[in-house]
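Read the figures in this text as sums done on the coordinates, not as results from a lab. The structure presented is a predicted model; accordingly, all values stated were derived computationally and were not measured. Cβ atoms are built from the backbone, for glycine too; each structure is taken alone.
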Structure I
Amino acid sequence: MKKIWIIGISMILISVNISGSFITDKKLKNITSISFDKNILYVGGSGPYNYTKISDAINNASSGDTIFVYSGIYFENININKSVNLTGENKNNTIIDGNRIGDVIYISADETQISEFTIKNSGNYWLNDSGIQLNSNYSIIKENIITNNNYGILIKDILSHHNVIENNEIIANNNSGISFVFYPINNKESKQKYNDDKNNGLISRNNNYIIKNNISLNNIGISVSDPIMNNIFYHNNYFYNIQDAIDESNNQWDNGYPLGGNFWDKYTGNDTDGDGIGDTPYNISGGNNQDFFPLICPYEYYYILNISAPLEIEEATEFAITIKSIGGTVIPDVSVEFNNVTKLTDSNGIVFFTAPEVQNDSYLVIKANKNEYMSDEDSILVIDYEDDYYTHIMLGEIRNVTIDNNIISFEAVNMIDVAFFPFGLHLHNSGEQINIKDEYAGLVGLKYIFALCEAKIFE
């Protein structure tokens, strides 16, 4: 039964996943990419610099190298002790299987990057054994599926700092999806350094970023033990974990307003103002921490533009277009195009347009676009307002006569028009577009008109 749930949730999470980063924190911008500009080594292919095992490629790599792994299943326990970029061909088909022994991947080198793998089947020793054990600084773990491990990702060294864990699917791990733990008894060097930093007022400035991960079906989604602090968790989605999060220390669980915090499937608060963010905080177990701005919808929806406009509008009428995310947040400075006119939304996500005059009811397209958001497109029906037809007597020369849906259209070349409402005499000789209903009295030819008719004039 659990496997059925895993497959179902995985499909849901994959279907809503949007690649790319939307990062507003200046500190985070500095650590979301690492430059790897040396050699490329290959695993699972053929030809020079190609290896059968990932571990062999790492052993023969130098710091700064990229190791590209072709799709396949690799039964290995990998130790990354140098700064490399380990990337798979496709996270669904490039699988590292730990064969239920120890850590699947152990990282001790700074500035390491791992992406596009399925990482599964670690050992089950409760204080260790993880899909990825991270004892590193300035490293990036992104775009992976991490499943069926004891811990999904385990950070045991209290001094590990400025790492980014982003856009991973962390599913069905036996203990925690992501765990920050501190066991000084088992790590004397870290204990000594911890005590030194504590005495110098530098303790636990970790600043690890855990963002945009789908965390589901774990015993605990994320757990943080005392005294690990100053880590930042936001835009993560929590589905069907037995317990979503435990924080025994002091960490940040949102990115302020309006960017918001995390999506919690156990959140029961309301969103009375419709901004996509809950009205009340979400309490994090284990201490006094809160997500002050919990998301009402999964975070992906907050980066998809959603056009809100009337279904139809009468011609020559002003109307408002509101741009929000699907999650409900209003989006300012969105470029909105309508009828070949482009405007930007204001701070409330609103922009105003005037519907053009049309000869017949017409659907016109609205387009909304903003960098780092998925654009949206919609249409609005502009109604040809029938009451614009008034009684006229028309006499003179015309051209380009057409008939459509009981409406005769033409251009005035040199024509006298006697209007009954408002009453007046007019001369049309500049090619004005005129529509008349075909229930007229008189004569309408291809070149001349002499008729009493119901007419609409487009000036």
Structure II
Amino acid sequence: MASDWQLKTIAECASNEPYSTQIGPFGKALMANEYTETGIPVLRGVNVNFGRFHDDDYVFVSEKIADKLSKFESYPGDVLLVHKGTLGKIGLMPKKRKHKRYIMGNSMMRVKCDPKKLLPEFLYYWLSSGDGQQYIFSRVSQVGVPQLQTPLTTLRHASLPIPSIAEQHAIVDILGSLDEALERNQKMNQTLEAMARAIFKSWFVDFDPVRAKAEGREPEGMDAATAALFPGTFEDSELGPIPQGWKSVPFGALLESAIGGDWGKDEPDEVHTDQVAIIRGTDMPAIQAGYTSGIPVRFVSSKKLQSRKLRDSDIIIEVSGGSPKQPTGRSIFVSDALLEQLSIPTVPASFCRLFRATDPRVGLLLSQQLSHIYGEGKMWGYQNQSTGISNFQTKHFLESEYVYLPSDEVLDAFQQIVRPIIDKQQIKIASTLADLRDTLLPRLISGKLRVPEAEAMLMEVV
């Protein structure tokens, strides 16, 4: 810690206003049966699971319920924490937000800082740092669902090194610049993903090029050579009219293998000898946005690694862990660009499956079909919801979900157009920025690295 920094607790730096440190409603104060489809959004772990704040994927309560829970309302500048479930996730309520009001859910806590003592952004970064995370996880109850012991007391007693307000501003400006660059990269990746999905839907769901030719029109947004690859007529199939010469094939018939994942061990032993990166369902949104930092490293047996080691054009699909509000079935396409970032052999985690197609071009097609049907909400038809956790019925899916398989020439064209889009999503820029942020964050927030040195490092990449 820098010599001129003072060690203070969060309680000492919190605002003097009522409920400046507050845990969300508990017990019968907020019940799941009070959730509605619209109204006032309820903050949950998903809203701080990726980046500063994810302003989507809400459950809601009515205005009447929200008025009863007004002391749990969250305002811009609140530092948000999860005290139960997905521990270690930290968020910051932004000034620009979609809704006028937000109510904390029963797994959330918040801090309102006194801005003359502690900037909320500085506290956010400290809680996100190694020191902050170590403090949180050193106070976790090991019984049942992971949760903080006496969460509000734990929060208030946390002590951190605090520089002057001027230096806090300089530090959060540097780290904020990196966050903004990461957010820009995320938006670019979302645009790329939307482009790939739009092409897939046009070619393989709506059959736009075929319909255009059947109606005597030139297919839009397509050169003459590509348009010539598509037939101009339809033929009947079990699933209805499909382009002439195409086939409707069960999804499973196009797979070489469909095998479960593995979670491995924390430490190597006589059986679990091989170090691997493990991709979970929860990592998929981050990977789609270009982030690979934070993916866990574990140890598996050589036999498991041999059968599960990921390679280019593989697909990982999540098969367990959905909820009444979210089905399973999230998936990620594996590219050489992604595997290069991870740098060590990689396998799917437990509760995921590895789908390996008979042909890399088919792998790309299948991955886009999975993304399409998940985005359209069609995965609900393949869920087993006999319990509170939603599980994906893999066998039913592989037999019942059909794929429209075109000619090799159309597959080649789809690969040439869409594959570069997917590769660009998974290049190193986001990981480079994230690595720099992860390098600067603990050193800046502890005073081991001063602002001028960090600014020089920042100038090289932003």
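Which of I, II yields 6.4 for distance in nm of label points 7 Å out along Cα→Cβ at positions 233 and 265, as computed?
Only one of I, II returns 6.4 for distance in nm of label points 7 Å out along Cα→Cβ at positions 233 and 265, namely II.
Hey, helix-only ellipticity at 222 nm (-39500 (n - 2.57) for each DSSP H run of 4 or more, over all residues; to 500) derived from one of I, II reads -2500; which structure?
Traced to structure I.
Can you tell which of I, II yields 16 when relative contact order in percent (Cα under 8 Å, 6 or more apart) is derived from it?
Considering all the candidates, the number was obtained from II.
For the read-out mean count of other Cβ atoms within 10 Å over residues 329-336, a value of 23.0 was computed from one structure; give its label from I, II.
Computed on structure II.
Comparing structures I, II by Rg/Rh (Cα atoms, Kirkwood Rh), for residues 41-280 alone, which one has the largest value?
The structure with the largest value is II.
Which of the displayed structures (I, II) returns the greatest value of distance in nm of label points 7 Å out along Cα→Cβ at positions 73 and 257 on calculation?
Of structures I, II, the maximum of distance in nm of label points 7 Å out along Cα→Cβ at positions 73 and 257 occurs in II.
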